[in-house]
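See the structures that follow.
Quick note: the coordinates plus some simple rules give every number you see, no bench work behind them. Keep in mind that this is a model prediction, so the values were computed, not measured. Cβ atoms are built from the backbone, for glycine too; each structure is taken alone.
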Structure 1
Amino acid sequence: MQEEKKLPLPPFNLQTAKQKVRMAEDGWNNKIPQNIAMAYSKNSQWRNRNLFISGREDIISFLDDKYSKELEYKLCKELWAYTENRIAVRFAYEWHDKDGQWWRSYGNENWEFDENGLMEKRFASINDLAILESERKLVWDGNIRPDGYNSLSEMGL
């Protein structure tokens with residue numbers, strides 16, 4: 001059985017790399033682990049902070065756990081660099097824990113895609129900063145960041 005394709009396909013150019021980054025941001029902001037996992041190859045390999053994750057079932061489990069702990073999660077990604085089948089991004093996301101403490105998590109990701117446009121490898125380095133609710137910058141209505149909402153660079157993040 002042929003594996004599904006996730007457009008745009010590599011090799012990437014500036015436009016398609018930005019499109020891939022925005023698609024990933026939108027997917028994660030929708031917070032539906034089963035849908036997010038379909039952007040990754042069946043045997044995708046991740047390093048997320050100190051966790052090593054392999055395959056879609058592990059991705060779904062990881063995301064279920066993440067979204068149950070990181071409440072009111074909102075993410076903004078920005079393209080950093082790209083090559084034919086790799087993309088580097090920087091990101092920030094905001095969330096609060098069950099005790100009401102707000103956090104801003106900053107990070108970088110390196111992605112590698114297969115010929116079908118599915119992510120084979122994802123390496124994420126992330127740091128968390130406690131913030132006051134009044135310091136939040138990712139405050140749009142709904143899940144998806146609206147077109148025209150400031151980028152990370154424009155927000156000084």
Structure 2
Amino acid sequence: MRRKNRQMFHWILWAVFVCYLLVLVDLIVFKHGGARTREILAHWSLDAVRTHAETANFIPFRMIRLYLKHWNKIPDIAFANLVYNVTAFFPFGVLVPMLRRGRKYLLPTFFGAGFFSLFLETTQLFSLLGEFDVDDILLNTLGAVIGMVGYAAVKKLWN
């Protein structure tokens with residue numbers, strides 16, 4: 001019976017993880033709502049993607065430095081971009097180790113968060129539904145690492 005409960009918990013955890021990933025996609029890629037999203041996609045073209053790519057940030061730490069430098073002038077925008085990007089991926093850093101069930105989880109968590117964030121940013125770039133920012137990938141990955149460290153600390157204290 002105990003083994004069956006653990007298996008059920010594991011499947012529920014997988015369902016929670018998949019739902020969490022879908023929520024991230026919705027919040028990050030489809031943030032404009034249905035009508036605005038349809039309007040953006042109706043004007044999609046390769047030329048539009050090329051033009052859109054010119055506004056992308058491919059330089060690491062460029063926007064992070066900008067937000068920190070001008071924190072007092074744009075605190076709401078700086079807070080939203082820095083803190084929300086970290087906290088959005090905190091659950092990723094908790095759920096992946098839980099799903100690994102005792103196996104090593106450092107690299108799967110780190111690379112999983114990085115690649116999923118890269119997927120989201122690239123989707124925003126090519127769909128025109130958001131801005132590509134390499135700093136978002138760094139902050140998202142940092143959030144997952146913080147979540148993973150928190151998970152490890154709680155697990156150690158629990159045992």
Structure 3
Amino acid sequence: MRRDYFELAVEHIDWVETDAEPAKPQVYIDFHGPADPLRERLTGTDGELLDAGETDVAFRLQSDHERDPDATGVVGVTNRHTGDFVLELNESAADVLRFIRAAREYGRASDGDGRYRVEIDVDGESVVAYEKETFLVYDAEGNLLRHESLIPPGVEL
């Protein structure tokens with residue numbers, strides 16, 4: 001599937017910078033392409049849609065975001081059991097890292113019901129929604145950037 005078939009929108013991240021009431025950050029990924037291949041990737045071997053625990057969300061930088069203010073990267077959702085990519089899309093590093101910061105701050109302020117929500121839609125129709133606590137960030141060489149990642153307390157990688 002082509003990366004340009006996906007559009008990403010976020011909500012509830014500005015409160016961190018304005019000291020407003022905390023709200024769970026949400027990311028909406030809308031797919032505008034042939035629906036069957038995406039639905040197949042979102043389906044496990046049991047024929048059911050993957051649940052939150054069966055998916056991982058990560059961001060792979062394409063350049064050094066500390067040196068390049070226009071750095072970009074690839075957001076990926078993967079099937080945890082197979083390691084296969086469910087979807088990938090290009091995004092600004094600054095935007096993704098801002099989202100992760102909001103999710104981290106929400107986790108500190110919330111009751112622990114997930115730090116952010118991901119909804120994957122096909123042409124505006126919700127297919128799956130996940131409550132997630134982990135969002136891993138990797139540099140261009142594939143090394144985990146722990147200080148940039150969202151990792152729940154007590155989780156060892």
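Here are a few things to note about the model shown:
- Once mean count of other Cβ atoms within 10 Å over residues 36-43 is evaluated on every structure in 1, 2, 3, the highest one turns out to be 1.
- Structures 1, 2, 3 were shown, and helix-only ellipticity at 222 nm (-39500 (n - 2.57) for each DSSP H run of 4 or more, over all residues; to 500) at -5000 was computed from 3.
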